[in-house]
Structure 1
Amino acid sequence: MKESPIFVKTYDFTKWLLEHTIKFPKSQRFVMAKRIEEAALNFYDLLLLAVKKEKDRKSFLEDASFELERIKHYMRLSKDLNLMTLKQYEYSSKEIVEIGRLLGGWIKKV
């Protein structure tokens, strides 16, 4: 069975994100990195729950939308705090927008 594009994109982005947040300075690793990582993993968990729990699917997808918004704001803050380069921020923004489009399409479908 072919995996849904939102899961492939989210997996790839989460992997990229975890590889980059581990490089944050020690002073921010337990603040910003932790918040970003938690939001990203919560987002992925909510997508998985939306697949498994058909009855509550829309609720899980709306919660996932909130987590994606959190990631977006944390990434901007990380850029402003010089925890990531402009190029990394641009990449993450592009990926978040694409994942958001896929999520929005799924929400409309439900």
Structure 2
Amino acid sequence: MNRDRLIELLKRLEQEMRRLSLWQAVSPTKEALTSQEPFCLDTMGFDQWLQWVFVARLRAAVEVNASLPRKSEISPLAQEFFKTRGKECDKLLSLIVGVDELFNAS
């Protein structure tokens, strides 16, 4: 796993989410974050999960040199979630696909 490439992708993912006004300043509740459902779909939107769970946990794992997931397949859900936003999310989706590809190539 190329950790430097992952850090770069996460940075660009955050930048793109900020550009699209999807990056939130206020964290979801502790209860929302501890959902047992996949992607916390019962307590938050995919964009919130992406920021507060996916990006946050990957960054934390990289910082302490912890093991990383062996696979990532979030791009289909991302495509479904962002499809109503049209072409404005193409770059964001491309970055998410890039994260999936990075993990799945390892």
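Where does the value 35 come from, among 1, 2, when relative contact order in percent (Cα under 8 Å, 6 or more apart) is the thing being computed? Of the structures listed, the value fits 2.
For which of 1, 2 does Cα Rg over 2.2 N^0.38 Å, for residues 43-90 alone, calculated from the coordinates, equal 1.34? Show your work: numbers first, answer last.
Values: 1: 1.48; 2: 1.34.
Label of the originating structure: 2.
The maximum of distance in nm of label points 7 Å out along Cα→Cβ at positions 27 and 51 over structures 1, 2, that is, the highest value, falls on 1.
State the single structure among 1, 2 that was used to calculate helix-only ellipticity at 222 nm (-39500 (n - 2.57) for each DSSP H run of 4 or more, over all residues; to 500), giving -27500. List each step's numbers first, then the result.
Values: 1: -27500; 2: -15500.
Source structure: 1.
Readers should treat all values here as calculations from the given coordinates under stated rules, not as data from a laboratory. The model shown is predicted, which means the values in this text are computed figures rather than measured ones. Cβ atoms are built from the backbone, for glycine too; each structure is taken alone.
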